[in-house]
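Every number in this text was worked out from the coordinates using simple rules, so none of it is lab data. Please read these numbers as outputs of a predicted model, since none were measured by experiment. Cβ atoms are built from the backbone, for glycine too; each structure is taken alone.
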Structure P
Amino acid sequence: MLYERSHLALLKSRMAEPRRRMQIIMGPRQVGKSTLVGQFIDGIKTPFDSFAADGVNRFDTSWIPARWQEARMKMDLNRAVEHILIIDEIQKIIGWSEQVKKEWDADTREKRNLKVILLGSSRALLEKGLNESLEGRFETIKMGFWEWQEMHDAFGFNMQQYIYFGGFPGLAPDIRDEDRWRNLMEDTIITPILTRDILEIEEIRNPALLRQVFELACMESARELSLTKMQGTMNSGTVPTIKTYLNILDQTMSLKPIQKYSPSPIKEKNSVPKMQVYNSAFRNRYGLYSFKEAMTDSAEWGRQVESAVGAHLANRSILDGFDLLYWRNDRKKECDYVLKKGQALVAIEVKSSTADDTKGFQEFSKLYAECITSALIVGPEGLPLDDFFRIDLKSLFKK
């Protein structure tokens with residue numbers, strides 16, 4: 001039996017309501033969007049049609065209306081009082097949101113009970129289309145990478161495996177052969193992101209540089225890395241181009257350049273970023289340590305833990321709607337992660353051993369005490385990792 005993520009109950013609940021809004025299921029590659037819909041339709045008696053825009057000419061303005069009309073014809077032929085239309089990878093069609101709006105509004109005028117589920121893996125393109133054309137006609141179900149409890153319950157991952165291999169359910173059976181796992185990460189996850197998904201967002205003039213930026217930033221996850229230093233290390237590209245590529249990678253939920261917290265938005269925007277993967281698997285695809293080597297090297301494992309905590313926070317920042325930052329003063333005292341929602345701040349420090357310094361965390365907590373709603377030390381002598389990965393981060397913003 002396939003593992004059921006919490007999103008399934010939410011989708012069932014919304015689709016059982018009278019037709020009011022279409023459901024938009026969005027999330028990065030390989031998190032189970034199509035599986036979710038498959039589980040949903042397996043448990044219903046309502047007739048449905050399911051289509052995928054993969055492989056369709058992106059400029060074909062007739063494809064969406066034609067699929068919509070097919071669903072209407074079947075509904076009329078069967079004299080069905082309700083029908084469901086499902087379209088996967090909807091963002092691949094240029095102008096999809098305007099076409100969807102036209103068809104949805106036509107059904108609304110005709111009081112046709114045709115319910116709609118749309119799926120997409122490009123957050124940037126989906127959000128752009130939703131904001132431009134579909135206001136008031138949709139609600140989203142956001143799916144992120146699989147979290148600790150899910151990987152444990154579904155695949156028996158222990159904490160060390162989750163920290164190193166991250167949350168890709170499709171690759172969970174392959175972690176015992178690390179060479180195979182890395183090859184599959186490259187072929188089924190990373191290459192499609194860099195060669196297909198990103199091209200949907202923006203034209204890339206230097207694909208080789210994009211890959212260099214991605215690989216270097218992944219290897220430096222949870223560390224500060226100036227764009228000038230990146231340029232020098234790669235000996236290629238310009239700082240503005242590297243910055244653009246990092247922002248595009250953020251839109252694919254693969255890599256996030258975290259800015260340094262400052263009360264001044266200008267200083268925050270222009271700070272040296274801290275690189276952060278959205279999923280530990282991205283970091284360790286390029287890492288220099290095997291799983292066993294990483295666990296037995298205390299310094300490396302400390303970096304693994306900090307990056308895994310950061311990946312969880314990056315993932316949840318999209319789902320829970322907060323900004324993810326870090327803090328460092330002129331004396332190089334640092335607070336590992338800062339969560340910001342409105343004026344409320346949450347300070348998080350990651351410790352992999354009792355000897356780790358927390359002076360930066362303490363200083364930040366005192367400096368911005370009026371705005372801080374929660375301050376957590378994660379690790380030894382603090383909140384255990386198992387508890388941290390299961391906490392509702394939204395609750396941390398409540399005093």
Structure Q
Amino acid sequence: MDKIIIEGGVRLVGEVTVSGAKNAVLPLMAASLLVDDWNTITNVPGLQDIETFKKLLAHLGSDVEAGPDAGSLRIRTRDVTEPVAPYELVKTMRAAILVLGPLVGRFKRARVSLPGGCAIGARPINLHIDGLRRMGAEISIDRGYVNVSAPRLRGAKILMETSTVTGTENLMLAATQAEGVTVLENAALEPEVVCLARVLREMGAVIRGEGTDTITIEGGAPLRPVSVAVIPDRIEAGTFMVAAAMTRGNVLIKECPLAQLDALAIKLRATGASVTAEDSGARVIGDWPIGSVDVKTLAYPGFPTDMQAQIMAMMTVSNGLSVITETVFENRFMHVGELRRMGADISVDGRCAVVRGVRRLSGAPLMATDLRASASLVLAGLVADGTTEVSRIYHLDRGYDHIESKLRALGADIKRVKA
């Protein structure tokens with residue numbers, strides 16, 4: 001098992017390019033189940049979750065191979081004789097549930113294990129199930145599996161009680177194969193949902209309203225294979241923005257979707273950092289002392305829950321007091337204990353964390369608990385005195401494409417070693 005070792009105190013300077021978005025490529029891979037010829041996806045990052053999803057598609061009967069260019073992927077699904085997504089492949093990633101919609105839509109049945117992923121709180125799939133039921137599917141849950149049978153899906157008006165990204169995407173994928181019109185109300189607004197809708201439309205689906213809270217899908221249109229590029233990863237970009245700001249760095253982040261990170265940019269500017277658009281990306285220049293800011297996570301376009309741990313790491317060395325409120329997941333403060341080991345002054349009350357900035361953090365042996373928590377520990381190590389060792393970085397590898405190499409290119413004293 002690998003770990004990352006960091007010698008802190010180095011100012012980050014230079015250029016870094018953002019990889020393709022994990023949360024965009026996985027729905028596109030699921031969409032390949034809808035057609036029986038080769039789909040090509042480019043700008044695919046090298047992440048563990050993508051490797052797991054490739055194994056899942058191969059298990060279902062898809063042909064999955066590397067494309068002609070670096071970072072490209074080709075997928076063809078001519079038939080699925082046994083539409084089962086087993087626990088062994090689903091347990092490590094919640095996004096595996098995305099095969100449910102296209103399997104039911106095209107092959108009329110599916111048996112999918114209840115998903116796993118990061119232990120950051122309850123993320124039930126009841127909205128996926130309720131939506132499919134409204135479209136005429138028969139569903140049962142047995143021994144940890146969702147069993148779905150749908151000889152005929154029909155369009156329906158579906159109001160989702162809470163906005164859910166994977167729920168919106170799953171129902172969009174299924175609705176392309178339904179008879180009639182499906183209307184998704186309180187749909188997720190995230191850029192990854194918009195990306196999927198636009199790709200499905202390129203495949204021939206009739207979809208409108210993506211980027212708003214009402215998405216309409218006219219089902220039954222014949223679909224064709226496509227070649228598409230994955231959008232940049234806004235969370236990876238945001239992580240590098242915070243890294244530059246908290247190390248008093250000067251970093252040009254190429255392929256940074258700054259328009260999608262407005263909530264983060266506002267907070268970073270309030271800390272004293274400079275955030276400006278430049279060359280289809282963003283330049284971030286940090287300042288000292290770091291001003292304290294309050295943060296409340298919200299669904300897009302609010303402050304991303306996936307950036308909460310990173311901004312907390314920055315606030316641990318700010319000049320003041322910050323209140324960070326987590327409204328999306330109820331168990332997303334697991335990094336707090338590890339940051340305290342470095343000398344951070346953080347108190348938690350329910351979904352609120354009060355962070356009192358300290359002059360310096362101290363390097364320490366740390367253990368990652370989830371994907372974004374692991375990123376926050378790396379960021380903290382960049383500004384800490386001495387050596388920081390982060391273990392269990394398989395969490396990090398699920399969502400960041402060689403982050404240690406990218407940070408090292410910016411001047412960080414960081415390396416990956418075998419534990």
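Couple of notes before you dig in:
- For P(r) over Cα pairs in 5 Å bins from 0, in percent, for residues 200-383 alone computed as 1, 8, 16, 20, 20, 17, 10, 5, 2, 0, the structure of P, Q it came from: P
- Which entry (P, Q) yields the derived value 3.0 for distance in nm of label points 7 Å out along Cα→Cβ at positions 72 and 96: Q
- Computed 21 for relative contact order in percent (Cα under 8 Å, 6 or more apart) - originating structure among P, Q: Q
- Looking across P, Q, the calculation of distance in nm of label points 7 Å out along Cα→Cβ at positions 112 and 192 that yields 1.4 traces back to Q.
- Among P, Q, structure where distance in nm of label points 7 Å out along Cα→Cβ at positions 48 and 224 as derived comes to 4.9: P
- For helix-only ellipticity at 222 nm (-39500 (n - 2.57) for each DSSP H run of 4 or more, over all residues; to 500) computed as -12500, the structure of P, Q it came from: P
- With percent of Cα pairs over 26 Å apart derived as 54, matching label from P, Q: Q
- Structure responsible for 2.0, with distance in nm of label points 7 Å out along Cα→Cβ at positions 256 and 288 calculated and labels P, Q on offer: Q
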